[in-house]
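Structures are listed in the sections that come next.
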Structure I
Amino acid sequence: MNGSISLMIIAVIAVIGGCAVALQGQFMGVLDKGVGTSAGLFINYGSGALIAGIVLLMLQGGNLKAWSVMPWYTLTAGILGVLIVAAIGYSVPRLGLSVTFTIVVAAQFIMALLLDHFGWLGASMRPLVPLRLVGAGALILGVWLTARA
């Protein structure tokens, strides 16, 4: 498989992931309104844990034994996931899906720029060049425009 085809496949996977995030946000908003934030989190993570457990069993444990050599901060990913889902679930019914996700994506992008630039938490260092700053500015402008509409 050549590089452009594999890049296209990765891009399609990323698009599918992006669509899933938006759908999950909408579903979390509905759950938040119906059962509350904490019960919605439980439903979200309970069903996710069930599926992850089934996949792990099907893969006969995968490489689960290697968890003990991972950097300590990687083990907080689940906690961050709870924070993400709770914030989105709480924000969607109050701000709307598009405003919430415009803010979330802008915040993700800015955090990613900082992680890349400084190489924090195991990120590969990629300098913060002026064009990336323009992109961050465009996202911030997008948040402002979307929130005003």
Structure II
Amino acid sequence: MSDKEIEISRQLREGQNKYTYFLFSITIASIAFSVQKTTGKPISYVQIPLSISVICWALGLVCGFKYIRLVNSTLFANSMFLKAEKGIMKEIQENPATQPYILEGIKKAMIKNSNLGNCYSNWQYYLFFIGAFFFLIWHILEMCKISVC
């Protein structure tokens, strides 16, 4: 890889990290805000949409954590692939005939982790906005409840 390609890869990875951590931040803030808005209030049916919001946001956090785990796993597999490609892995040094099979296995694992990671990243994003939608429904119901009373 050229220096430009390495720099672009580094910037891409950095941007992905910032995006993921931004989603973590606004999701955690949303959960905290929901808790603060309902502190001291009795439980009622009007709070069902808010509960759905918090559940969506919590699931989004789980998806984000899984995404980060899969990214790290893919990066580790990538480093192992490079070692296997150079033949400096212990298993390959002991039996050079295994190199193509090891490379293929690592490649399959990287592709699987990458695809699954993308799925979790997408769900982290979707669940945040689904949660925001139900939060707005809850807020509208709260406003209707106040205006009716």
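When distance in nm of label points 7 Å out along Cα→Cβ at positions 71 and 127 is calculated for each of I, II, the greatest value falls to I. Taking distance in nm of label points 7 Å out along Cα→Cβ at positions 47 and 119 as the quantity of interest, name the structure among I, II where it is greatest. For this comparison of distance in nm of label points 7 Å out along Cα→Cβ at positions 47 and 119, the top structure is I. Once distance in nm of label points 7 Å out along Cα→Cβ at positions 63 and 95 is evaluated on every structure in I, II, the highest one turns out to be II. Looking across I, II, the calculation of helix-only ellipticity at 222 nm (-39500 (n - 2.57) for each DSSP H run of 4 or more, over all residues; to 500) that yields -27000 traces back to I.
Work out which structure the value 24 belongs to, where relative contact order in percent (Cα under 8 Å, 6 or more apart) was derived from one of I, II. Matching structure: I.
No lab work stands behind these numbers, since they all come straight from the coordinates. Since the model is a prediction, treat every value here as computed from it, not as a measurement. Cβ atoms are built from the backbone, for glycine too; each structure is taken alone.
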